[in-house]
Every structure is written in structure tokens, then in C-alpha cells.
Structure 1
Amino acid sequence: MPFLMSEKSDEHIEDLRRIAGEIKIRNFGRTIRLYRPIYVSNYCLNDCKYCGCGASAKGRRKILNDDEISSEAAAVKADGIDAVLIVSGEDRQRSSVEYLSNAVMILKKHFSYVGMEAGSFDADECRTLLNSGVDSFVLYQETYDEERYASLHKGPKKDFSKRLNALQIAADAGFKSVGMGILLGISDWREDAIALASHAEKFRKKNWTCSVQFSFPRLRPPSDRNFPDFKVSEKDFEKILLSFRLIFPDAEINISTRERAEFRDMIVNTAATTMSAASGTFPGAYSDKTKKKGLRQFQIHDSRTVSEICRVLRKNRLEPVFKYWDRAFSSAI
């Protein structure tokens, strides 16, 4: 893996693209799965130096009630999306496990697939979320450099070991799908990518019935200005994605709306299998008629509509997929 992400691999980039593309088609066909995040709360007790919703950030805070969650669901469903990711800041008084479970049950009335990214949980909490209908547990380590991690975080998230063990707790509780990743731009990307690959390999060996999805979000303005020494270029970003496609041929790899439309259109041919579409990164982003933007976790780059994205995918002989799977199949196994 070090060679794949080194400067020496630049002269072989076309070969890497070709091989990665062949692997992707062999394992996933010519399909691209589309999903959308739904932010239910931007209240957070953490104060991460890279996040737009940190505890010290100034701006409009909001947590969605039942009716607002339903309105968000209806707006997302109207665009044809059938898979969503619930996103919430860590504030266990406001966005408690009971609140999140209730949000899941509301969304499951609209969508066949609901993932969750809302921090770490203990075993009983994971089982509660799983029983409410969560299909995938998503948690990014951000960086595997423990010293660097400590310098970037304040609040419950500061516990490096707790976060590192959270995915195993989720798997032990019964989750059959987890999402893992690193935040590119806050630390040495090569070291973090190698550490993530090692973590994933060990996790998969122990939890061989659990599928793994990878995400590699890059810092977006204005947060990226705070970390000038760790910027990740598109060229290096592509290396990471190609490397993970080669090493983990059957794993889902996500590409988010943080990236340029042109880059996203290119990388789905070689490495990425899922992509977010027409994302909003604050509570009420899709249905709030007042258009009052709350604190956003990050700025998006690809602002195309779902229809526009699908049009380009089909032009490139790729088929957008809206429904991931149905629980009726798993219950019959």
C-alpha cells in the first residue's frame, strides 16, 4: 500500500485506474448507489477544531421534531432517493438514543435503507438503534494519530480509544454493516490511510459476516485554512480511492458532495460505488420553507440535482440505484 500512495506510483496511474475499474465492475457491475444525508440535530457537546457545528461555533442550532423529520423525509423521497444517512451532533440530552431511535422509525416508513452517523454508543444503545431499524452504523476515526487526535478534540469525542472501539461494539451488538473512514486534511494522509486499511483488515477478519464501507471526506472551506500543512490534492485523493479499491475489492467506497462534480463523475468509473446527491448539511435543509440556514457541518461543492447527476451517470453507461436492499431478504435467510 505505501507504494500505491507514493509519488512513484504517478507514472502508473493509468494502469491503476484501469485495474481498479475492472475490479469495480467485476464486483458491483455498472451500478452507482445514491443516498442523501438527513441532519436531525446540529447541537453538539464536542468542539472539534475542523467542524462547522462545534460547541463554540456561533449560529442557528436546531433539532427536528417528529413532524419536521417527516417533512424532510417527504422532500427527500420526492427526488426518488430511497437510502438516507441520519446525521446528528453528539448531545445525549437533546439527541438521546430514544430520540434517534424514534427518528429512525419515522424514516423507515419512507426509506428502505437508513444508516446512522451520530457518534459512539455502548452495547445496549447499539442494540436499541439496531432494533429501531438502523441498517448501517457509521463512525469515522478522523485520524489515527493519537497525539494529533487529542489536540483536535474537546468533549466526549476526545476519548480516542472509545471511538476506536466503537465499530467493534456495534458489530458485537449485531450490526452487519459499518462505515469507517478518515477526515483528509487534518493529519498526515498517508499514515492515516495505511492505519485505516490496517484497522479495516483486522476488523473484517474478526467480523467476517459484517460488510465495510469506506468514506474519505476532505476538509472544505473555511475549515481547511486552519490546517495548511495537511492539504490533500485531488491527485493524492484519487490515489487513496484507487488504493482502497485494489486492496478491498468488495467494499463500498463513498464519494460525497464535498468534491467537484467533475471529480465525482470520474471516480465512479474506477473506485467509488456510492455517492451522495443534492445534499444539505443542516437540520431542515430540504423542507424548511423559511430557508433559514442553520450551522452547516461543511460546505458542499457539487450542488447538482439528483436528476442532473443521474443524467451524467447514464451518459457514462452507469446505472443509478436508489434502493439498496430490502429487509425481507435478510429475514428470510
Structure 2
Amino acid sequence: MRLLKLSVPFLLCVISFYGCGSKKEVKTDEIIPVKIVEIKKEQFEKTINVSGAFTTDDETYLSFKTGGIIKSVFINEGDPVKKDQLLALLELNEIQSHVSQAESAYEKAKRDFNRVENLYKDSAATLGQMQDAKTGLDVAIENLNIAKYNLKHSEIRAVSDGYVLKKFANEGQLVGSGSPVLMTNGASRGNWLLKAGISDYEWAVVKIGYKALVQSDVDPSKDIEAFVLRKSEGVDPNTGTFSVDLKITGRPEKIASGLFGKAKIFRKDNYDIWKVPYQSVLDGDGNTGYVFTTNDKKTASKVKVNIFDLDKDNVFVNKGLENSKYLIVTGSAYLDDGSQINIDKSSQ
């Protein structure tokens, strides 16, 4: 199901609706009680919550080079494996026959070449005949190499230390060349990822290298350190969302492939912003809005600001408050530009 993300313009329309709707008529000489906070810049940081499934970066489908009947499968799903460990084997009668035929063809081609070479030395054979015999020998050598290669890959061995995730075939089953028989991973090497779905908006703002904290359903009380390893280049047709891979850098315990997990991605960029409470922003229009500020604590000034981003509690402003000292956080709906204000003592 496609994830939805409310856009900045949409939320500003909501801000504008409520701000304008709550505007009260006041007398121009009325002193409005307000609360203020000092305006301070801070480094932009925002948390993005995502969820997904644990996997590894080296899940591998293992298959036989040639087709045939499976003679033995030596492991089961969930079993640990060591690199180069024999996992499965085909019936070798037919493949051994191909090797024997290739060996016989090679021996014959070798004899033919030696005979023609000697005749050529005695001027009893032409250069072309010797070259043809040499070509026949070369072809026989290559056919023998192919037969031996197929014999070697009529067994499946583990490519790394890890675990068997899936078993697709059993003993006695006829499989084709390249058909998956087993799926393994390198979990013992700690190559864990959390593959999570993200919305269009989140995909656009998340950058490779952002830090994250991951939790598993098995142990939700423990945070595992991670970072954004990569982002998808397109939408997953099965889920309708983009995806992001979080590389686990901590030492996870009780994690298995396919286990559900969730994470907080910390969006932290190298620039400063002002964090403004929602209730202080009025008349949102596109990526702009208005706030009331004061420098002398006596008079309110209406200031246009540029909205950079939002979260559930705050509006992030990156332009417009450079010359302002204090932000009016309550009472804004009763103010006009130049209104006289009275500062609530509790906000100073």
C-alpha cells in the first residue's frame, strides 16, 4: 500500500485556515497579552520513522550448473554453514559419462594430431591437414574442460559462512540448469540490513550516510546503531513505495532474516534553522507564512517567513527571522502589525 505524506503546502493551508478562522476583532488601542520566546537558530535535525524487514547484503540463490536428478541435500532450512561446505549433489552417472566421452575424444584427437604432425615432417601430409588436426585437438581439449567444469558444478557448496534461509528442492527431484535449490546468506559475518519502505517525500529528503537507530520486534527495548547505506532508484511494483537500506553497525542479537523491525532515521543537515511552534504561524500560502515578533517587548511586528520543513509539533523556518529577537507564541490570532502587547511574566 502506498505511503502518504502530507506536503508542506497542504499543511500550511491547514495552518492558514485555523489561523484566519480564529482571528478576533480587537480595538486598535487594546493591549494584547502574549507569551514570547527568544529566537535562536539551531542545527536542523528531524527524525523520520520507518519500518521493514531484516535481511543481509549477500543473500545468494544457489543452483547446479547442469540439470539432473538431485542425489543428496545435506542441510535443512536454518542450518549454519561454513564456506566451501558441500550442501547438495546431483546424480553423476550421466555427467560422468560426458566426461568419459570427452576424455576419449581428446585422446583420439591427440593421436590424430601426432600422426599427421609426423607425416607433415616427412612431407607425406600437407600443412592444411596438420592445421586441421591441430584444430580438432584444440576443440577436444575445450570439450573436455567443459565436461570437467560441469562435473565440478554438479555439486553446491556454500559461498561463505552463514545460514540456510530457504530450501527449494529435495532429494530425487529433477531440476533444470540454474534452477534455485537453496538460498543462503552471510549472517555470521554480520552483514545485516533493515530494508524499509519510505514515502516519496521521505525518499527525497533522506541522504546516504544519515545515522539511524534500529529496533527488532524480538527485543524492542534495545536500540541498534545503523546508517543509510543506499536508496532505491525506483518504486517497488509490489508495495508502491520507495525503499531504503539501513546498514547495521552495532552488534545485533536475536535477529533473523525476514524479522520485522523499525527505525528512526536522523535527518541532520549542515545548516541552521529556526524552530517555530505551529500555533504561532498564520496565513500559510505555499512555502511561506507569517509570524508575529517583537524586539522591544511592547509592539508586535508581522513578519513573513519561508517554511523549510515541518514535523508534528513544529514548523522549520530558514528565512525571515534574521532581525527579530522574540517570537510571539500565544495571542497571535488577536494581533495586527503594530499592535501593543503585554508580555506574560511566565514567558520571560
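Things to note:
- For 0.00 (FRET efficiency 1/(1 + (r/R0)^6) of positions 35 and 107 (r between Cβ atoms, R0 = 41 Å, to 0.05), calculated) the corresponding structure among 1, 2: 2
- Parent structure of the calculated result -7500, given that helix-only ellipticity at 222 nm (-39500 (n - 2.57) for each DSSP H run of 4 or more, over all residues; to 500) is the read-out and 1, 2 the choices: 2
- Structure from which 61, 33, 24 was derived, Cα extents along the principal axes in Å, for residues 203-314 alone, options 1, 2: 2
- With mean count of other Cβ atoms within 10 Å over residues 171-178 derived as 18.2, matching label from 1, 2: 1
- In this comparison of 1, 2, the computed figure 26.8 for Kirkwood radius over Cα pairs in Å is attributed to 2.
- Answer label among 1, 2 for the case where FRET efficiency 1/(1 + (r/R0)^6) of positions 147 and 307 (r between Cβ atoms, R0 = 41 Å, to 0.05), calculated from the coordinates, equals 0.05: 2
- Source structure (of 1, 2) for Kirkwood radius over Cα pairs in Å, for residues 43-178 alone, computed value 19.0: 2
- If you line up 1, 2 by relative contact order in percent (Cα under 8 Å, 6 or more apart), the top spot, with the largest value, goes to 2.
- Structure with the greatest value (metric mean count of other Cβ atoms within 10 Å over residues 139-146, set 1, 2): 1
The numbers here are math on the coordinates, done by the rules we state, and not lab data. Just so we're clear, the structure is a prediction, and the values are computed from it rather than from any experiment. Cβ atoms are built from the backbone, for glycine too; each structure is taken alone.
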